[in-house]
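Okay, got some structures for you below.
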Structure P
Amino acid sequence: MAVKLRLMRMGKKKQPTYRVVAADSRSPRNGRFIEIIGTYEPRLEPSGVKIDNDKAVGWLQKGAQPTETVAKLLKISGAWEQFKP
């Protein structure tokens, strides 16, 4: 089972908020997930990023692959530096 760290869209129409989740790569975008790692709110000024760095680093150490957007969010939150010293 290939695990990915990716965004799951939430919120109303034209007002997106996202959850950062660990999910099986074969499951649909808003489908089944394994664990919620954090949230991303792009509509705030500046954008709101809340990620549990311990959970994120744990998943990265287990071999989970982040998407491009989630990798940028992990760098903002500081989890990427904890993973790669």
Structure Q
Amino acid sequence: MDSTILNLGEDLSGFLATLGQPIERTAREMIVFELYRRSLVSSGKAAELLGVPRLEFIQRASELGIPYFRFTEDEWQAEVAESQRA
């Protein structure tokens, strides 16, 4: 597995250390969740990168306020209208 050394600086490293888990794990999670939030990776790929089941990743993303379903307002209204017809 390739690795990269990333100098986070003392301030950021110190802050991340106070979060209660290893700094590398915290930084990896933050990077993967941000990639997912920006739609640069799928939920499946993000889960794979973190080594967790996809459902667990989706639930954690939801807790962080990152939606699983990403609809525009028009798409959402179309979904609502369709569900009301059923």
Q | Parent structure of the calculated result -0.82, -1.07, -1.23, given that log10 I(q)/I(0) by the Debye sum over Cα atoms at q = 0.17, 0.21, 0.25 Å⁻¹ is the read-out and P, Q the choices | A | Q
(Q) When relative contact order in percent (Cα under 8 Å, 6 or more apart) is computed for each of P, Q, which one produces 14? (A) Q
Q) Of structures P, Q, which gives -7500 when helix-only ellipticity at 222 nm (-39500 (n - 2.57) for each DSSP H run of 4 or more, over all residues; to 500) is computed from the coordinates? A) P
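Since every read-out is calculated from the coordinates, none of them should be taken as a lab result. The shown structure was predicted, so the numbers you read here are calculated from the model rather than taken from an experiment.
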